[in-house]
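Have a look at these structures, which come just after this line.
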Structure 1
Amino acid sequence: MNESDFEALAGAALERVERALEASGVDADFELKEGGVLEIEFADGSKIIVNRHGAAREIWVAARSGGFHFRWDGSAWRDTRDRTELFAALSKLVSAQSGSPVILS
């Protein structure tokens, strides 16, 4: 994947995550910032950071439970370790940090 393709796919994924957070009604503040960084802040002050990492052509997620790397497999962003799809992983991470069940799709 070239840089242009990566930027388009990763940018679309981050925008989709932002829309999914809005639709979920989760009790958190979130903002997609310049440079492809989505910051999610919860009532307890904890954060999840989702950002694109151009050099690795991955989307990286930093959460209370650890760091995760997602790579495009041709149809979805998948965790490089266990192959979990990005939105499924974020649903679990956001649910854990918010204290309420959240489904992002």
Structure 2
Amino acid sequence: MKKKYSLKSKTLFNKVLNKGIKIKSKYFFISYKQSNNFLLGISIPKKLGNAVFRNYHKRVIKNIIPNIKNIYKIKAHIVLIFKEPFANLPMDLKIKILNEEFKKINNE
């Protein structure tokens, strides 16, 4: 994922979390808000491991994002909050699950 698609601002991050549409699944808690462009923020709670664990899984998700078809055509600011069961899955299943989650956002 390129840096220009990253949701960096704390105020935007909180705005999406507080006022956005929420989707809960087994692997993620997703909040999104319609916008003019695509921005993605990834969050992993501190209770899920040390910094190495959290940074590794953020990198994994960021590497999967460009492989998802039509991801950058979604006009929304999205915050993905990671849940622990996602960490133990094989890579091909992770790609499939993320693809399904973004299809939910695109359809709503």
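Quick note: the coordinates plus some simple rules give every number you see, no bench work behind them. Being a predicted model, the structure only gives us computed values, none of them experimental. Cβ atoms are built from the backbone, for glycine too; each structure is taken alone.
The table that follows gives values for the structure above.
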| item | result |
| --- | --- |
| Highest-scoring label, criterion being relative contact order in percent (Cα under 8 Å, 6 or more apart), among 1, 2 | 2 |
| Among 1, 2, which structure scores highest (criterion: distance in nm of label points 7 Å out along Cα→Cβ at positions 27 and 67) | 1 |
| Which entry (1, 2) yields the derived value 102 for volume of the Cα convex hull per residue in Å³ | 2 |
| Of the structures 1, 2, the one that -0.40, -0.55, -0.83, -0.94 was derived from, the read-out being log10 I(q)/I(0) by the Debye sum over Cα atoms at q = 0.15, 0.18, 0.24, 0.27 Å⁻¹, for residues 19-58 alone | 1 |
